[in-house]
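> Presented below are the structures under discussion, each in the form of structure tokens.
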Structure I
């Protein structure tokens, strides 16, 4: 796998498109399955990093439930993806911008919820990837 190739960049873009769609659709178990068993997830709204798939599932379930209770739809938009090779074989580092938009269900007029920069450490898992570590920073 040549990390700078268009083929790898395309595969990673597809990975993120699927991962964010799963979260936005509330498929929290499937979304969590895109992380390693011992993954770490850091973001400013959390008092401490989330660690492990079961914790990711619970946190995502709470967030999805809160949005549903508010009648809101959340969409994530990722762009400006950079990919670099990690020190370990089969490990890649990514950096991207992520926008989270929020819309009242059925309204169709979005507002920005957040603008962030995210950095991931990805592990190759056969032909797929898993997130080992995600760090999100607000602008």
Structure II
């Protein structure tokens, strides 16, 4: 858990330090937006945005049992963020695998994307969909939503 918060904490502390220096140098107009940018970046990279990641093998086992989709993603990916936001609360129904933390997840993504680690890669009923349109994903992953 601590490791998941390291980057967001680093962004907030670093942004606060830079904003403080700007503020003390007499540039409060530049300090405020810069701090806001760092806080937003911290939020985007925090565990608050993405559901808790599990390992690829566990996600595949669970998905085979209950049919829920698997979403392979990585922190900082704007397309992953777009998909996550558009899925809303329904995103928690999918199994999320962070390919930067799980070598098996990265290998699974490379296997279906000609050796590239293109994310988000969504697997539904054994079919992979690379960077699907969020409207398609919302309609196909969770038709009852």
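Derivation of every value follows stated rules applied to the coordinates shown; laboratory data play no part. The model shown is predicted, which means the values in this text are computed figures rather than measured ones. Cβ atoms are built from the backbone, for glycine too; each structure is taken alone.
> Which structure, out of I, II, was helix-only ellipticity at 222 nm (-39500 (n - 2.57) for each DSSP H run of 4 or more, over all residues; to 500) derived from, given a value of -17500? Working shown, then result.
Working: I: -9500; II: -17500.
Computing helix-only ellipticity at 222 nm (-39500 (n - 2.57) for each DSSP H run of 4 or more, over all residues; to 500) on every structure in I, II gives -17500 only for II.
> Shifting gears a bit: A value of 13.5 was computed for mean count of other Cβ atoms within 10 Å over residues 76-83; which of I, II is the source structure? List each step's numbers first, then the result.
Working: I: 13.5; II: 16.6.
It traces back to I.
> Taking distance in nm of label points 7 Å out along Cα→Cβ at positions 44 and 124 for each of I, II, which is largest?
Values: I: 3.6; II: 2.6.
Of structures I, II, the maximum of distance in nm of label points 7 Å out along Cα→Cβ at positions 44 and 124 occurs in I.
> Of structures I, II, which gives 58, 31, 28 when Cα extents along the principal axes in Å is computed from the coordinates? Intermediate values should be presented prior to the final figure.
Numbers: I: 44, 29, 26; II: 58, 31, 28.
Source structure: II.
> Looking at structures I, II, which one was mean count of other Cβ atoms within 10 Å over residues 28-35 calculated from, given that it came out as 14.2?
Here the read-out was taken from II.
> Starting from the value 1.1: which structure in I, II was distance in nm of label points 7 Å out along Cα→Cβ at positions 52 and 68 calculated from? Write down the numbers at each step before the final one.
Numbers: I: 2.5; II: 1.1.
Traced to structure II.
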